[in-house]
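Dropping the structures in below, format is structure tokens.
Please treat every number below as a calculation from the coordinates, not as lab data. From a predicted model like this one, the values you see are computed outputs, not experimental measurements. Cβ atoms are built from the backbone, for glycine too; each structure is taken alone.
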Structure 1
Amino acid sequence: MSTPSPLLSRPGAVPVEDGSVPAHYGSPLREQRELAEGAGLVDRSDRDVLGVPGADRLTWLHSLLTQHLEQLDDGAGAEALELSPNGHVEHHLVLAELAGTTWVDVEPGTGAALQTYLERMRFMLRVEPALVTDGWALLSLVGPRGDAVLAAAGLPVPAAPYAVLALDGGGWVRRMPPIGDGAPVVDLLVPRGELAARADALLVAGAVPAGVDAYEALRVEARRPRLGVDTDHRTIPNETGWLTSAVHLAKGCYRGQETVARVHNLGRPPRRLVLLHLDGLAEQLPEAGTPVQLGTRDVGRVGSVVRHHELGVVALALVKQSVAMDAELTVAGARAAIDPDDAPVTLDDTVAAARDRVRAVRSGTIPR
């Protein structure tokens, strides 16, 4: 369990299940609207943080992860995955390169396992990976007024996606992809001992406190998966949006690359990530891992399930490729439908024919 955040002492704060950060401050739907239309400050200090200094850090991480990192510029960030030998996703990393250190933030509770893996892969290289969650904490400022809040607080405003700028007194601010229907996001890494003071400065500058429930609702709307919630032990990058955000398809060898390349070339991963609309009649939301059913047959699993301020009850789900867009699905007895924006990408005839031939060759159905 993460150390409880000092922001839990703020008026109206209701903790998440493990008691680490505020889930909401009394009005989850209003807080969602603030993220979508204004500027909401979200305490995400339960995320684990690692620091990786050392002269060999970028080439070393490049060899281990799915992203092209060996020439990552100072002041740049990225997303990357660490895969099993069979190509299954084991860690999702968000990176920030600044002043000789590569900073990594990962899902709560996963930092120790990642550090263990990195230590095992050090060999004689000049790298010093360390779990530094006790010293550093992450905040997220979300919404179209976020840049104005940063400026009013006298903080730097990164412009380009994944741009990273240093903060006075330590830490950084990083531009992230938007969530919801285009709500801008910036992450701030701050000394954990200054978390309350840094948050207060942003609130004085015009931000409104918002819980992680609001952030999660907009994240689901944006189809951005979370490791261990929207994924299972079989998930490969090709089944999620990570193939475009966290994988460099043209880089050299890394663990699990063969699976990623093979499935990409064949063009048909076993499952796909979709947004499901649920009827919302039940008081209790389905838990992550609940089967998605077509009749009596399991055809997938739900991950994050949220009450969205505009969409109602929605969920991210991994479903089999064979599931039709208009399939009459159920989740824990609730009726469910796939969002029409999540139709599979249609290949042009030439590419489709080429991939059909590759499949035929691999299955031995035509002469080689």
Structure 2
Amino acid sequence: MYGPSTKLGAIVGGQTSCKAPEIAAFEKHLPKDVDIVSCHSLHGPNVDPRGQPLVIIQHRAAQENFDKVEKVLSSLGSKHVYLSAAKHDRITADTQAVTHAAFLSMGKAWHANAQFPWEIDRYVGGIENVKINITLRIYSQKWHVYAGLAILNPYAKEQIRQYAQSVTDLYKLMLGGHREELEDRIKKAGAAVFGAQNWDGDLLLNDEVLDRFSLGKKPEKPTPNNHLSLLAMVDCWSQLQIVPYDHMICSTPLFRLWLGVTEYLFRKPGLLDDVIRIAIEDNTFRSDDLEFTFAARGWSDCVTFGDFESYKDRFVSTQKFFEPRFSDATKVGNEMIKTILANTGK
């Protein structure tokens, strides 16, 4: 309605997390004499923008006007990353969309089992703290933020569908007791994703940091976990030939945390072997994993069919279930992200 009335020589941009529909709308409704410079801050509203990636897209603009926009945005103190709209959406799908799908599936599974995970010993401490805090952090936000990023991004459907497929395939191998096949698939995936990395440096995350931020009391002896959500993430990256480290320059804090916990698991051969053994021999998490598999496939279906209403219903129902603990989780989660980003220098 207002696009054709845009002032001559104006510069127009947007801060959406999915650029395909934004740019299409600009091109359709804005006059040709209007410049288009878009942007996207790759972090949430409660994260200090200083040092965080800020994508700037010079879609249709004279260099002089682009420089004006960049000067204004420099006040945020963010790290500028220059991409095309299509490249932005591809990287966002590779990092944010599938990461969100994993945490949304965890929350849905806990909800289905009527579990508050911080009250259960097997979900307190270490990697579990990251899972819980980030899951609650996501569910404390507006549903449409995640729905739009997943459904409107032309690249996200494939990633989310593959994550659901990886979850399903690995769960079937666990359920069937196919240890050799499971181990072979997981270790090949790990080699594909992490094989080219130099492991001489420190872990992105360590035990002391992981244990510090808990909503519950850590048990003296942690319950072994098969970490299906993490194994499926690495398998998904492998199947899609995604090397997550290639996207670190424009990664979100949540993605760095998720990459950190997967790296934590795969850089410790003894821990990974134990996880594979537990996946076959220990039935403690079978019902949880079943609900997690259902949840992953459910989110994938919503995205595949472009069903915003179903996405909203699924999100909001689980949001209401966890709502009483959002204030605590947000406080702990913010501190966790702040500390981890400071420790890793990211």
Structure 3
Amino acid sequence: MVRMSKEMTHYTEDIQKKVDECYNIAAKARELGFDPEEFIESPQAKDLAGRVEKLVGPRGVAEIIRDLKSKGKNDDQIAFQVVSDILDRKIGNIEDLNERVDRAIRVGLAIQTMGVVSAPLEGISKITIRNDYQGKKYLSLYFAGPIRAAGGTTQGLCVLIADFVRKKSGIPKYEATDGEAGRYVEEIKLYDRRVHLQYPSSHDEIRFAVGHLPIEINGDATEDEEVSRFRDLPRVETNNIRGGACLVLNDGILLKAPKLLKRANNMELEGWDWLEDLEKIAHGDSSKEEREETDGDEIKEDILSPNSKYIADIIAGRPVFSYPSRIGGHRIRYGRSRNTGLAAGGLHPATMVLLDK
């Protein structure tokens, strides 16, 4: 652990002192009863572990997270270990299976989002163990609009965590019907027209993913518009568009399939190999081409072909910095650097010169 200088220690202590003063004033104001709640809804937390415990609990989870952090575990390892401990009743000792499953998934999502967004609370409206038409149980996650704040990768990871919870709890897989798959196709396309989703998915991709998902991606009605074809399905409570479900399936599972496959393999999660086939469908089975090189013997080598999906729906008149896989084209590097930090973007100075900015 890095030690702070005396000046920096005094500086942080002074900030904490003033924050405490503000909280005390706010607490007294809340006690007067003029607000919806008589307590401060945003408790203080000093680190990831504290934020997770204050956000979704259960009591004692913060110490476990800190201990795993000190052992050098990454966020994925911490999330799955904590989820496993909750299911084994080592943390929280929750007796009811439904409540235990609910808490485990929310805690896992809170760790992945670093406890700084409301997605674990408001992004998942409810988690239930339902029965299908044959009486078999399956796990259903009801997503709401605020799940957008989690980001596509974390939305997909939430489903991976839910599948891990499902397996460990002995809950059978979700099996979608043809009608439910068709409902997702219609629903996502309708939602895309209203809100504009990031990923222009195809009907085949949606049907393939829904047919292989072990968890039901469900959701509350978020739009006034209703579907016209696949209505009044037995396991879908509403005919209205479910925005949260569309976001998670389209911009979480479909868009982030390669990244989710990598994370699933790293965590040794079984049953997600179909994500690799999904990627092939996304590329129209032409993601790889054979190139022949002849130097006496014929050698076949796989090369990646350009994927133009990301510019398929570009607005006319907008500048295009680079076409897919074009040599010398514009590139985006994801991650955090010292000059941009969290939730910020930066441009290379050379790019600014080229753009005359």
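Quick notes
- Largest in mean count of other Cβ atoms within 10 Å over residues 60-67 among the labelled structures 1, 2, 3 is structure 1.
- Computed 27, 9, 6 for semi-axes √(5λ) of the Cα gyration tensor in Å, for residues 28-67 alone - originating structure among 1, 2, 3: 3
- At a computed -12500 (helix-only ellipticity at 222 nm (-39500 (n - 2.57) for each DSSP H run of 4 or more, over all residues; to 500)), which of 1, 2, 3: 3
- Parent structure of the calculated result 44, given that percent of Cα pairs over 20 Å apart, for residues 116-227 alone is the read-out and 1, 2, 3 the choices: 3
- Looking at relative contact order in percent (Cα under 8 Å, 6 or more apart) for structures 1, 2, 3, the greatest value goes to 2.
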